[in-house]
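There are structures below to look over.
Any read-out appearing in this document is the output of simple, stated calculations on the displayed coordinates, not a laboratory observation. Note that the structure is predicted; figures quoted are calculated from it, not measured. Cβ atoms are built from the backbone, for glycine too; each structure is taken alone.
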Structure 1
Amino acid sequence: MWAEMTRCLDDSGATGREGVFPEMAIACKDRDPDRTKTIACLLDGERSLWQTSGEWLPQAVGVLDLFHVLERLWTAAHCFHAEGSPEAAAFVSHRLTMLLGGKVGHVIGGPRRLRDRHQLKGEKLRRINAALTYYANNREHMRYDEYRAAGYPIGRGIAEGVCRHLVKDRMEGTGMWWTVPGAQAMLHLRAVYLSGR
């Protein structure tokens, strides 16, 4: 485990990812110096995360967090069906089944055809196009059938649990307040302790 905050170091901004990815690369090398194990890197669709991951963990299998994919499936569903409707739920369920079966192209192509058939305009057109662009940009990281067969994580449940345990349980108690340096120091100590290092 490791945690980094976005903060200023020597009058220059430092993002959390600039601290986390080097730490992950070091930990991977320490744990597997011969690089015989597979590394799975579960990320959302932020391009800068994928770029940084590629720089520090080029051998990692990139997995797009399924929960981010589902958010956009719901957005697409609501472009064609009312929120809370059984039709919207069926739309999402059908496409989730296709995603888990390795049919990403169908998940992109089907809503594209529906968009054109329904001649969407305005906000609905903007939302469906944004969802389709997200899928197209991240398609290479949406091979959920392969990931599940290999036993890789596909959703952020593990990461959310670690964040709660590492950060929230210690840092967000009633009446607590932190300076950025103090919070970062506590996160480092907690990560070292919880990792058994």
Structure 2
Amino acid sequence: MKIAIIGTGRVAAALGKGWAGRGHMVTFASRQPGSEKVAALVDAAGPNAAAARVRDAVARSSTVVLAVPFGAVRETLARAGDLSGKVLIDCTNPIAPGLRPLFDSTTSGAEQIAGWAAGARVVKAFNTTGAENMAAPAYPGGAATMLLCGDEEMAKAAVWQLAEELGFEPVDAGPLSAARHLENLALLWIHLAQVNGLGRGIAFRLLRR
């Protein structure tokens, strides 16, 4: 799979290294693809990784990952070019000051993104846990759960596969409107890790009888 990852932070690095190491062709999309930071990231990700400007990275990829702060999403999408038909994985979380949701219960960041990215097949995923778990989702009790949602089954199947390859247990949470719940779950994870002091070595796991 050819994957463009827009962003070069911890989430982008964990996902990009993981997928490149499993044979996917990963392009880190950046305003400064030739910078020392990006060059170091590409080097760490291995021979299946490269870097390019956002529009070029998107053009060469079938799957695009949004791993930037939510406040930068709309501007980033404007630079991305044509996203029609591409799987767009939204890893972002719209968080207001005071660790509160940016939107009320009638919408979500992912639904906003679907409106901004005309023709893209948006799937919400990789937002409910930290980068450390994306790099190593295995726990003594089993694999961490990766919840995902979207309105197109084939797009969700592709993201399911990517989550499974990293070692997560994927769970389909339903249509894209369920992103409202996933974004709130992300707030809970951050609250537990940072406010309650549990640290970042925690993850959610769905149990079944």
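Consider the structures 1, 2: one of them gives 17.9 for mean count of other Cβ atoms within 10 Å over residues 165-172 as calculated from the coordinates. Say which.
Value 17.9 for mean count of other Cβ atoms within 10 Å over residues 165-172 corresponds to 2 out of 1, 2.
Hey, P(r) over Cα pairs in 10 Å bins from 0, in percent, for residues 117-180 alone derived from one of 1, 2 reads 24, 51, 23, 3, 0; which structure?
Checking each candidate, the match is 2.
Of structures 1, 2, which gives 26 when relative contact order in percent (Cα under 8 Å, 6 or more apart) is computed from the coordinates?
Among 1, 2, the structure yielding 26 for relative contact order in percent (Cα under 8 Å, 6 or more apart) is 1.
Still on this structure: Of the structures labelled 1, 2, one was used to calculate helix-only ellipticity at 222 nm (-39500 (n - 2.57) for each DSSP H run of 4 or more, over all residues; to 500), giving -19000. Name it.
Computed on structure 1.
Next question, about the same structure. Thinking of 1, 2, which structure, once FRET efficiency 1/(1 + (r/R0)^6) of positions 21 and 125 (r between Cβ atoms, R0 = 41 Å, to 0.05) is computed, gives back 1.00?
Only structure 2 yields this read-out.
While we're looking at this one, here's another question. Here Cα extents along the principal axes in Å has been calculated and equals 56, 46, 31, so which of 1, 2 was it run on?
Details: 1: 56, 46, 31; 2: 44, 37, 34.
Going through each structure in turn, the value belongs to 1.
A value of 1.7 was derived for distance in nm of label points 7 Å out along Cα→Cβ at positions 133 and 149; which structure in 1, 2 was it taken from?
2
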